[in-house]
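These are the structures, in structure tokens.
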Structure 1
Amino acid sequence: MSATTLKRQFITDATGNPVGVILPLEEYVLVEEILEQRFPTPGEVNKLEQMKQAANDPLFMADLHEAMSAFAGVDAEWWERTS
């Protein structure tokens, strides 16, 4: 069995501009600390605060309502059947 060699893979948008990159894990480990410092992930308190704010965000609520409405028919068809 041959070993697989992973190389960087660039992700481009529809016009061909690079917008991201997929790194092999050994390369990611080299930059992980820098990325965490520069782009920290939100902590649990921050996530909870964002969730509280979402309930008052009209765009979020409109998207949520649209998604819930889109699934209402499927939900009724598959989960609320009468025997």
Structure 2
Amino acid sequence: MGINETVLEIEKFLLSYDGGPGKPVAVQVRPSGDDIDVIKIWIDLGPARAGVDPAAYERAATAAIREALPGTEPFRLQVYAETDPG
């Protein structure tokens, strides 16, 4: 699977992913413009998840992506999660 197909699969997966604190409010998944083997993933957890540790969520989401979508292995995933403190 190529990078563009992988990006679409990751985005589809994350829109239904519940990493414990709930589903993300918004997700953006894009191939990196700088590195041909990097996929950048931004996850907005929203204001309702202000107490969630973004770094822990990033690690959990990365592991879940790798487990659910083995075709992501050729790519490096850079996952960024954030909450809105409101």
Structure 3
Amino acid sequence: MREVAKHNYQDGNRVYIVYDARAASGDTENAAIFESFDAPNDGKARREAFRMWRNQPYVLYGYTFKDGKAIEDDTPLKKHWC
């Protein structure tokens, strides 16, 4: 898990980040960020990412806030290849 940023969010809040295909191996440090957004749940986040980015490869990660820090999920929520 990687700490992304420090914010004033409540524990348990989720945020989602859509990266380029380089993030498929877990290397989000060197991947470009296409978009970040919040969604009510992981399923809706997967649908939103697909709706916006279906025409190109992308990787969707979820982050959960704990103690004001966004903690990256160990595995991506979705890897999309065209």
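Rule-based calculations on the coordinates, nothing more; no lab input. The shown structure was predicted, so the numbers you read here are calculated from the model rather than taken from an experiment. Cβ atoms are built from the backbone, for glycine too; each structure is taken alone.
Descriptive notes on the structure:
- Label whose coordinates, when helix-only ellipticity at 222 nm (-39500 (n - 2.57) for each DSSP H run of 4 or more, over all residues; to 500) is calculated, return -11000 (choices 1, 2, 3): 2
- Distance in nm of label points 7 Å out along Cα→Cβ at positions 24 and 64 - structure with the largest value, from 1, 2, 3: 1
- If relative contact order in percent (Cα under 8 Å, 6 or more apart) is computed and equals 13, the structure in 1, 2, 3: 1
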